[in-house]
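In what follows, structures are represented as structure tokens.
Every number here is computed from the coordinates shown, using simple stated rules; none is lab data. Predicted, not measured: the structure shown is a model, and the values here were computed from it. Cβ atoms are built from the backbone, for glycine too; each structure is taken alone.
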Structure I
Amino acid sequence: MKPDPRFAGLPREFWANVRLISQEVGYKVRGRQQVKAPSSSEIRQALEKIGLQTDHLLDASGTPTRLGDALLSYFAHRAKTLHDYAEPLLMTAEQAKALYRRLRAQLKPKCPIPLNKQSGTKKAPAFFTAIINMLIEANIKQWPCDYDPRTLTTVTRDGRPMRTLARRIDGAFPSAINPVAIWEIKEYYYTTTFGSRVADGVYETLLDGMELEELKTTEGIDIKHYLMIDARYTWWECGLSYLCRIVDMLHMGCVDEVLFGREVETRLPELVREWARAARRMTRDQR
């Protein structure tokens, strides 16, 4: 999923309203597994209830202002995108296992196949991470890739550190030093609730994105940043509000794309080939 151009590059004021109204009105329709797109009257009631003004969004007759109209359009877009696009792509553990086995037989990978953190009968390959690793390996040609950086991502200039991100990421191409692209993987097939560990994963990606945004704004260095998530039960049944937050993050520019579940099979090869072209250009420029 890429950001809709209508909602990319909007001022922080817009996102302040998105977050606050979402909190007050709710992210989902009560009693239904449906993303909520609040109406004008619900927005007015929510803000007035906490003692805030609404005239920046609605005039005295209830007609949306320019900002209010953009806000209503965004809420409708977020709900429709999650229902029509993201939800059908999310996989169960069995579906992910089937895709993993098919790709492993087809691609015969040499890349790392990590195990999940489960025990007993649930101990198995980390299906989604393994799928991602295999697809990257099959499309990077001669380039190296760090599938599991155990170091902080660092950007250098003239052989000296210029920026070092606050936390370790899940993958970097071609390496965690001066990467073209980095990514986070959030697969939670065996969780039974949407716990704090899953929620923290969303905010960690937000932190990475804010640091990368500063790097791009200040130094003109654009490192591509991706979030790849899967597990239908965890994200759709338990974490619908966090899917909304992820779509918000995407449009705020904190990630370049979000890949949902089986989407990686078709989209990731395209992205990896783009990374390889960018790495070739970078190598030529350094000569």
Structure II
Amino acid sequence: MYHFIVNTNSGSGRGFKRWVQIESILLERKIVYDVSFTKKPNHATQLVHDLAHDSPNVSAIIIVGGDGTVHEAINGLQNSNVPLGIIPAGSGNDFCRGMGIPLNCVEALERILKNEKKLIDVGHINNKVFATIAGIGFDGKIAAETSRSKLKKLCNVIKIGSIPYILAMLKVMLSYKPTDVNLRIDSKASSHENVWLIAIANTPFYAGGMKICPEARNNDDLFEVCIVKGISRWKLLRIFPSVFKGQHINHPAVRTYQGKNLIISSNNPMIAHGDGEIVGETPFNIKILPSSIYVLS
């Protein structure tokens, strides 16, 4: 039996609208299902955990929500073989974008009903797992600011998922101060001065379609790592548009690496997000968890 978990608040109410569409199709086709609705932050984690570990009749868990809901779901799905399906209903939907899952909810459901499973990696940071990207420093501050943005609801309504991020970036850029970082990737240690951000990517996209790590794949047992350092805020602003096509990686202020395990410390605290959800401050020990969950895609 399919069990749906619906975040009615995703996309400023888009989650509920998507569920109404999906439910009508399920009823029309006489597909057996059950449904739960999230009622508070992190509720999806508990719902998924209980279903995946205590409900033997659940053949798949389907999330109706955005990247934040996916983040909660995968944190409840660890050590389970129950596959996860996603009906995108958020502002960014970067996990679906990276997986090639249709952003149209009806097409996404059709894909799920084919029951084709893919085994994917996830990342681990501060006792949390993440599906897309962990962003540290400037990126983390932007994520925190974006979550508080009063314009986020409006941008969800007009379906421009990147606008809240861009506005938050402009605000944070005026006051953010880069810091020095010590980094170990697997067995190789390095030091970096005036670091703006570090992105540890399991998929290419974040913030509504920005291609921060174009080569990231969630089935290759590796992170792609992007570091931006030693650049003025005004030059950073100038190269920012190139991130939508992944062309920023050609700039001399950008360095890219690959690895399975990272240890990160900094002279000054650097806040981090995983899948857009704040997960703490440096220092961090981040690792890839290969072939961790099944996704219907």
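One of I, II was used to compute P(r) over Cα pairs in 10 Å bins from 0, in percent, and the answer was 6, 26, 32, 22, 11, 3, 0. Which one was it? Derived from the structure labelled I. Could you figure out which one of I, II the value -14500 for helix-only ellipticity at 222 nm (-39500 (n - 2.57) for each DSSP H run of 4 or more, over all residues; to 500) was computed from? Of the structures listed, the value fits I. Using distance in nm of label points 7 Å out along Cα→Cβ at positions 20 and 252 as the calculated read-out, with 1.5 as its value, let me know the right label among I, II. Traced to structure I.
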